[in-house]
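Once you scroll down, you'll see the structures, which are given as structure tokens.
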Structure I
Amino acid sequence: MKISASFLTIDNIDNVNKLVDCDIDYLHLDIMDGIFVNNKNEVINITNKKPLDVHLMVNDVYKYIDTYKNLNPTFITFHYEAVVDVLEVINYIKKFNIKVGLSIKPSTKVEEIIPYLPYLDLVLVMSVEPGQGGQSFIMDTVDKIKKLKELKGNYLIEVDGGINDNTINLVNDADIIVVGSYITSGDYEERIKNLKEKIYG
């Protein structure tokens, strides 16, 4: 299990850089347009010292893909609920040699995205309502992760929201966990060490 650290709740560039220097696998960029979700957040200037995991919580996905592809991210993930033609968006991202993720909100069933699973590199399961940090983990997420694991696709399973040193035990079947406020509300290195001890024992 890999850790993708979100800096959604950090408002100081020095602390963002401090997070980047920690022992994390990916840096998670939460991109919000104030339309698909209530909050707005854009990140243009960011270091590539860590692989970037871009999560688009936006309506105009093509506009933001065109912006964030220039950061050479490992993943660009968009929301199933935000687009009309999912396959068209998948193919658009792939033409830039960027891995594609599809995210689903807590209210969206896994069954709805089954037709797209063969084309995806990653499925991001939201374990909170997208758009705001510090929310509590939604328990229905556990069944969604289990279902995606049973389907045995070639995609990675990522889970985002409410992950801490307790809820991490609920998502053992995930390949990547997105962790924000748990890390950034304390000593970054110590919190990451706590998570890794839970992962690796």
Structure II
Amino acid sequence: MNYLAHLHLGGPGRERLLGSLYGDFVKGPLQGLYDPQIEAAIALHRRIDMYTDRHPVVDVALSRFSTVRRRYAGIVLDVFFDHCLARDWALYGEGPLLDFTSQVYRVLAAEPQLPGRLAQIAPYMAADDWLGSYREFEVLGQVLRGISRRLSRPEELAGAMEELVRLYEPLSEDFRLFYPQLQDFALSQTTPQN
């Protein structure tokens, strides 16, 4: 899952939104560096990633990609699934997507100490509405080009957009099967057990 999905699954509230994003920027053990609610959201982010990586529907989705792209298929799929979530927000989110993304950007702007690279990208994320822009399929090409600049073998992402065009419907169906299950999992991880 990518930024939008993690933010959505992490739940509302400042600490949960921050921790949902921090999960991509904070590595290693959590040892009281952050507010306990932020650390709980980081831990949830990590459990969501593990659940996703082991899910049979995700395995099927990944197997749809050509062997040329298989190494980075997970990255491409994460970005595509954020597109599906933004595109179909009315089915999964509470209220308009614009309201949700605006809240996220306000929380980020008000936080004086964002970790690592998040501090660098947060202003761009808000200015260019990264989260809301995922609705537009064409934006994924820009996102993947940006990601490829940080990879050791960026050439393996070349042609990913063409492959996504070809796989658009089957991957969309994979998302429709998978995301409600992921929502249930995330909810079970944040709901106190009886």
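Values quoted throughout were computed directly from the atomic coordinates according to the rules given, and no laboratory measurement underlies them. What you are looking at is a predicted structure, and each value in this text was computed from that prediction instead of being measured. Cβ atoms are built from the backbone, for glycine too; each structure is taken alone.
Brief remarks on what is shown
- If FRET efficiency 1/(1 + (r/R0)^6) of positions 21 and 93 (r between Cβ atoms, R0 = 25 Å, to 0.05) is computed and equals 0.30, the structure in I, II: I
- Test item: FRET efficiency 1/(1 + (r/R0)^6) of positions 29 and 69 (r between Cβ atoms, R0 = 25 Å, to 0.05) calculated as 1.00, pick one of I, II: I
- Identity of the structure behind 3.1 (criterion: distance in nm of label points 7 Å out along Cα→Cβ at positions 165 and 181, calculated), options I, II: II
- Comparison of I, II by distance in nm of label points 7 Å out along Cα→Cβ at positions 77 and 125 - largest value held by: II
- Cα Rg over 2.2 N^0.38 Å - highest-scoring structure of I, II: II
- Origin of the derived value -7500 (helix-only ellipticity at 222 nm (-39500 (n - 2.57) for each DSSP H run of 4 or more, over all residues; to 500); candidates I, II): I
- Which of I, II yields 28 [relative contact order in percent (Cα under 8 Å, 6 or more apart), calculated]: II
- Of the structures I, II, the one that 23.4 was derived from, the read-out being mean count of other Cβ atoms within 10 Å over residues 53-60: I
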